[in-house]
Structure P
Amino acid sequence: MTTTLVPVFAALGDETRWSILAALGEGDASASALAGRLPVTRQAIAKHLAVLQDVGLVEPIRVGREVRYRVIGSQLSDTAHRLDAIGAEWDRRLAAIKEIAEGL
């Protein structure tokens, strides 16, 4: 379960990729448009978008001659649900530890 989350977390762990994802959350955009909004070159944006695409967080959409990128919300939702499940398991374990400690 957690092995498939590792590449997603690695992609999200980069501040620039996080900024790109946040910008795309406001609407689809091309690498050039993102470069105009962020302090990063278009070429660097394109490389970061490739990483985000490889882990399934964004997808390219052709609009005429322009390629725009869109966030794949289902992947983000799936990641959030999996994190919730991990958190719930830790809560269960901590509750068991508390019960044992209080019983001593």
Structure Q
Amino acid sequence: MSVARLLVPPRAKRGELVEIRIAIQHPMETGFRMDNMGKVIPKNTVSNLVCRYNGTEVFRAEMGSGIAANPYLQFYIVARESGAVEFSWIDDRGEKGSASAVITVTA
């Protein structure tokens, strides 16, 4: 399973634009490289990533072999209410990963 580093501010004001960042530790193998014995290393990329804010999908990415190892994504959401920012992803081998953080919204 991949490990992720998620950066979500712990607090925000209602209506504020909040920066969300995630870095996923994953080799993102393209299927074009060879190992030391000359065998092709099978393709294995994080193919789908979804972010939900309080259960509502706010971001989706479909990635492929053009994405570098350890993908880093950054986007913004509007802080409307306190709750969880949850990520889930799956790679080509079917391995799943997840990460979450809580944001507290003040008036």
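Values in this text are rule-based calculations from the coordinates and carry no lab data. Values in this document were obtained by computation on a predicted structure and should not be read as measured data. Cβ atoms are built from the backbone, for glycine too; each structure is taken alone.
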Quiz item: Which of the displayed structures (P, Q) returns the greatest value of relative contact order in percent (Cα under 8 Å, 6 or more apart) on calculation?
Solution: Q
Exercise. State the single structure among P, Q that was used to calculate helix-only ellipticity at 222 nm (-39500 (n - 2.57) for each DSSP H run of 4 or more, over all residues; to 500), giving 0.
Key: Q
Quiz item: Just checking, which of P, Q has the largest value of percent of Cα pairs over 17 Å apart?
Solution: P
Practice problem: Tell me which of P, Q gives 4.1 when you compute distance in nm of label points 7 Å out along Cα→Cβ at positions 66 and 90. | Solution: P
Quiz prompt | Identity of the structure behind 8.1 (criterion: mean count of other Cβ atoms within 10 Å over residues 34-41, calculated), options P, Q | solution = Q
